[in-house]
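Next come the structures, one after another.
Here, each number is a calculation from the coordinates, and none is a lab measurement. None of these values were measured; they are calculated from a predicted model. Cβ atoms are built from the backbone, for glycine too; each structure is taken alone.
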Structure I
Amino acid sequence: MRLNTLKPAPGANKDRHRVGRGVGSGWGKTAGRGHKGQKARSGGFHKLGFEGGQMPLHRRLPKRGFNSPTREDTAEVRTSELQGMQAGEIDLAALKAAGIVPRRALAAKVIVSGKLERKVALKEIQVSKGARAMIEAAGGSIQLTEKPAAPKKEKKEKKEKAKPEGEAKA
């Protein structure tokens, strides 16, 4: 046996089905595409979900829901998690280092959940009303630098079109 004498078993390799090769082949004329219609043409293509011109199911159904792209920008921090932290001064970097807030978070907000009985100083962390009361009752402090308000745009007055002097008012 030599490599140049190897052949597949007889009948293992069938010839490719060649359509459109004359009437005698059984697949001549329309070449298995039927008569007319979109599928008979070259480049005949139906969009995904195409239902013959009927309004497709995915367009008949009402739209529901919304996935906010900024949902995970602000992380929630519970007061009970602040109780367990060792640091006295807590900022976003300290929360990330402790593993309380995900690394991709851009801000954090403290909410009431559990007890807080120790003094903590929060820097640049948002706080809910209840959490603010709890932190201040424990002797803690909250330091936030408020962003300057955006200047209001002045409305431009519309200029009235000047009428020619010859016209009289109606």
Structure II
Amino acid sequence: MQFWMEFFSIIAAIALVVQVGILIGLFLQLKRTTESINRMVNDLHTRIGPILTRTQILLDDTQPKITALVDDASHVMYLARTQAQKMDKVFTEASDRLRGQLVRADRILTGTLEAVEDAGTQVRRSFLGPVQKASAVVQGIKVGLDFLRSRRSQKDSYEERMETEDELFI
């Protein structure tokens, strides 16, 4: 049993040495990777540093201009809103006045049309009434003349019939 104890102790020692070797290898690999990453970060800083500096200078130069531009745009919007409100008042007033004038024109036109209609009715009564009466008189005269003519025609035709009968009688 002692033999097995020494044997397992030797195997455990070998395993420990192998584990230490693996850990040392991992440590060295991690150290190389860390140094590589540090170099990349430093390189990145050297490249991005001037870009960030230029960007900061550009932002510092343009910030007052952008602020002035925003202020001007705000003022323009205020003026445009004020002018739009004034134009709305003007158009509202103009449309109200136009509506009033249209109502007034409608009343005038309605009154004129009623006056023309009344005048037409008066003309019809005063002119057509006597014309109809005169037409009735003329029609009566015509009927009378036609009646007289027809009597004459009947008289003439009666005399002609009598003569024809006299001739036939003989």
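Of note:
- If log10 I(q)/I(0) by the Debye sum over Cα atoms at q = 0.14, 0.24 Å⁻¹, for residues 46-125 alone is computed and equals -0.56, -1.11, the structure in I, II: I
- Structure from which 96, 95, 35 was derived, Cα extents along the principal axes in Å, options I, II: I
- Comparison of I, II by distance in nm of label points 7 Å out along Cα→Cβ at positions 54 and 94 - largest value held by: I
- Among I, II, structure where helix-only ellipticity at 222 nm (-39500 (n - 2.57) for each DSSP H run of 4 or more, over all residues; to 500) as derived comes to -36500: II
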